[in-house]
Structure I
Amino acid sequence: MDLIDLSTRRGSTEDFEDFLRRLCARLGVDYASYATINPVSGAVQGYATYGEAWKRHYMDQRLHLIDPTLHKPALSIAPVDWSRFDRDAQFRKVFDAARDFGVASQGITVPIRGPWGDRGLLSVTAAMSDHDWRLLTRQMVGDLQMAAVHMHDAVMRSGLLLPQMALPQLSAREREVLQWVAAGKNQQDVGDILGISIRTVEVHLRSAREKLGALTTVQAVGRAVAMGLIHPR
């Protein structure tokens, strides 16, 4: 499994590292990182605001192979606080070294599941007391989840990762339903327009959300528009 620093690649449509730096400033954390595991090659790819010395050490020692912040949250659908990790030999190997580079073992990772089978992980960390960290986590988790979706979708749209993967296959009815929702219609309106029951509308929306890897209908609409699957007027 390779580790690729995407900041060294050309062709990005956004300054993703700058987004992470601004996110740190807004949330009041020390560092942020984004990683995705390529479902085709298995490579870990991403961006981070950590210092160059720590990033070099991390890559040279191939710590991504044992890093619990990558492997544990990838199996979850909910944010994972790092306090939940076992303090085993792998954890100590990563975080004993991290401490020497000024990186705390206090953090949280938000997993994102995308429509191509891709998975994204947005992590933030800060050195502070357990009490202050719990308070900060409660305050920022909503913003962090929205930032994770934005970051992952933006990286995927950039074409840096998976240009070879096919778009999700929405049915004609699923596209119709999403188009009308994107136009501002509620489920009852959509049902009346298409001559179907509100329950059938919800069935199509649920199917579309699953295919697009979206947690909400709003997120599904946004992804469908970004992928060119629907073109609402």
Structure II
Amino acid sequence: MLIGILQTGLAPDVLAPSMGDYPTMFARLLDGNGFTFRTFRVVEGAFPAAVTDCDGWLITGSRHGVYEDHPWIAPLEQFIRDAFAAHVPVVGICFGHQIIAQAMGGKVERYAQGWSVGATDYDFGGQTLTLNAWHRDQVTEVPKGAKVVASNAFCENAALLYDDRAFSVQAHPEFQREFVEGLMETRGKGVVPDDLLSVARDRLDLPLQDKTIAAQIAAFFKAARTR
């Protein structure tokens, strides 16, 4: 099964050489499921010719906001809507979670209560999963037809399911301990409040349930669907 990775952001230059860019992280996360991957740097304007060019699509995280004025935002939203119409499955992570919601009529905002950083607990239908987070923006209004499948007290709409068409997660299951620690040093200082960074550092060694989410993503991609 060919999964197209729609890359909407770049890993920091100081971290990517040793830890990989985002497509590498997702290939590692989803390893063992029989997927092959092809990356499109939509952040640089490189889009697939059609939504049927791959069997499914995965939209990465980004340092950009979905509400920002970039020339690739509107085409990406249209691509998402076209994929919905064609029943080609789409998975979104962090920025990807937010851009799917915005494309389908939801609302994304810079959250007034600030940042979520590091190992964070989420309620997935009664199952508590710990995943790494790195975001200030949130989906504040859920699109019509989307179902909230994960939340916590800070992030009410932490994962959304759009029948068999899209599955999206606010957290970063592809981020490992070392990468989050690197983000704290390269992007966190002076941006994320020091007290939040301190708490995140204290939680760096907590076990993560990234493989649980990886299994859910794989199952979603592989589910039988009509187009």
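Since every read-out is calculated from the coordinates, none of them should be taken as a lab result. As the structure is a computational prediction, the values presented were derived from the model and not from experiment. Cβ atoms are built from the backbone, for glycine too; each structure is taken alone.
One of I, II was used to calculate Cα Rg over 2.2 N^0.38 Å, giving 1.12; which? Mind dumping the intermediate values first?
On the way: I: 1.12; II: 0.94.
The structure behind it is I.
For the read-out FRET efficiency 1/(1 + (r/R0)^6) of positions 18 and 146 (r between Cβ atoms, R0 = 35 Å, to 0.05), a value of 0.40 was computed from one structure; give its label from I, II.
Numbers: I: 1.00; II: 0.40.
So the calculation was done on II.
Distance in nm of label points 7 Å out along Cα→Cβ at positions 26 and 58 was computed and gave 2.1; which structure, I, II, did it come from?
Working: I: 2.1; II: 0.6.
Computing distance in nm of label points 7 Å out along Cα→Cβ at positions 26 and 58 on every structure in I, II gives 2.1 only for I.
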When distance in nm of label points 7 Å out along Cα→Cβ at positions 98 and 186 is computed for each of I, II, which one produces 4.5?
I
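Using distance in nm of label points 7 Å out along Cα→Cβ at positions 82 and 170 for the comparison, can you identify which of I, II gives the largest number? Walk me through the numbers on the way to the answer.
On the way: I: 3.8; II: 3.1.
The maximum falls on structure I.
One of I, II was used to calculate helix-only ellipticity at 222 nm (-39500 (n - 2.57) for each DSSP H run of 4 or more, over all residues; to 500), giving -8000; which?
II
Among I, II, considering only distance in nm of label points 7 Å out along Cα→Cβ at positions 106 and 202, which has the greatest calculated value?
Numbers: I: 4.3; II: 3.1.
When distance in nm of label points 7 Å out along Cα→Cβ at positions 106 and 202 is computed for each of I, II, structure I gives the biggest number.
Ranked on distance in nm of label points 7 Å out along Cα→Cβ at positions 154 and 194, which label among I, II comes first with the largest value? Write down the numbers at each step before the final one.
On the way: I: 3.2; II: 1.9.
Of structures I, II, the maximum of distance in nm of label points 7 Å out along Cα→Cβ at positions 154 and 194 occurs in I.
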